[in-house]
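Values quoted throughout were computed directly from the atomic coordinates according to the rules given, and no laboratory measurement underlies them. What you see is a predicted model; the values in this text were computed from it and never measured. Cβ atoms are built from the backbone, for glycine too; each structure is taken alone.
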Structure P
Amino acid sequence: MFSIKDRKNVDDELARLTGAYLNAIAIGVTLLGGVGPLFSVIYTRTISLPVVIVVPLSLVCFGGGILLHLGARRTLRRELSR
């Protein structure tokens, strides 16, 4: 039905889609959770939570986004090296 080369192409494409999906999630987490609250504080000068809560949560989201991005790269390298 499908040749081995076709199966390899399908596996490569699935790896790329998985990497792109993880990277998109990483971008969303970084922007919405990491950068967004900080810009909100800077530009509006009003905040519903104390700064001592917003800054650490933003750093956690920013770090989480970076970890997701690195995970996407690792997934891509691992899958495409097969």
Structure Q
Amino acid sequence: MTHEELLVLQIIEGVGGITNLAKMDAIGKRLRLEVRDRSLVNPDFLRQLETIAVVVKDECVQIIAPREVDEICKKLASQHEDLWA
């Protein structure tokens, strides 16, 4: 398993699982995720990952990574293409 694949699995776990994801988008180093149930999101867990910052507001989770997040989004999208915004 590659480093990116592990990070994707950890992000999915931190936002409450793949079924909790409604939409996602990536711009540069910012990964934006819209979740169905905010109570399933574990911001403390997400902050322990390889991230610069994690912001959770309502049903929106933004993760700022130390590098471009395009590859992370591609891997997430490969699991559920309907999530890509």
If semi-axes √(5λ) of the Cα gyration tensor in Å is computed to be 40, 11, 6, which of P, Q is the source? P
Value 5.6 of distance in nm of label points 7 Å out along Cα→Cβ at positions 7 and 55 was derived from the coordinates of, among P, Q, structure P
Taking FRET efficiency 1/(1 + (r/R0)^6) of positions 15 and 47 (r between Cβ atoms, R0 = 35 Å, to 0.05) for each of P, Q, which is largest? Q
The value 14.4 for mean count of other Cβ atoms within 10 Å over residues 39-46, derived from one of P, Q, belongs to structure Q
One of P, Q was used to compute helix-only ellipticity at 222 nm (-39500 (n - 2.57) for each DSSP H run of 4 or more, over all residues; to 500), and the result was -9500. Which label is that? Q
Among P, Q, structure where relative contact order in percent (Cα under 8 Å, 6 or more apart) as derived comes to 47: P
